[in-house]
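What follows is a set of structures for review.
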Structure P
């Protein structure tokens, strides 16, 4: 993330959409927790097969490729996560569905 920030791809970690390409055994671990993007403090985490990632950083220590880009969604006014669910709730149009469930 810090390399992406230094290259001005993202401003804040919550601006990031991270795509990880991993081998099968590591992929199982990464997809076990639906909230793993919150652990990494990013807006979106996409897990793909190792071979599907052509660009990005390739780890020397693990069978992992990492591609970071700006998340293409609006920023939630409450939690700052960029989410495609922003605007779905008419009563709270500026916040994501996760925050809507917290304020209702």
Structure Q
């Protein structure tokens, strides 16, 4: 069985038209954002850190749909394959590559 590092769970209640800042993990510990909204959101923005540790993993679990998902990146950071909407029960997994300050959607 492969080693799996502990995960930090972060409960978030996103709001329609609001934003959620994704925290930098402690020493690269994987983060799981557990979204706790109970009704469909028309739009929500995720703010991604540019100073994350190389290899940081962020999972987003979404119980209820978000029609339009936007992403805000720090100056000098980039993103590849970010989702633009979420259906109920969806989400995604992202990894940060420090050498080019880029977030990649990996699943």
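Rule-based calculations on the coordinates, nothing more; no lab input. Remember, predicted model here, so these are calculated numbers, not experimental data. Cβ atoms are built from the backbone, for glycine too; each structure is taken alone.
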inquiry  = Looking just at mean count of other Cβ atoms within 10 Å over residues 17-24, which of the labels P, Q belongs to the structure with the highest value?
reply    = P
message = Taking distance in nm of label points 7 Å out along Cα→Cβ at positions 49 and 81 as the criterion, which structure among P, Q has the greatest value?
response = P
query = Can you tell which of P, Q yields 15, 50, 30, 5, 0 when P(r) over Cα pairs in 10 Å bins from 0, in percent is derived from it?
reply = Q
task = Rank structures P, Q by FRET efficiency 1/(1 + (r/R0)^6) of positions 25 and 65 (r between Cβ atoms, R0 = 30 Å, to 0.05) and report only the one at the top, that is, the highest.
result = P
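I have -5000 for helix-only ellipticity at 222 nm (-39500 (n - 2.57) for each DSSP H run of 4 or more, over all residues; to 500), calculated from one of the structures P, Q. Which structure is it?
It was calculated from structure P.
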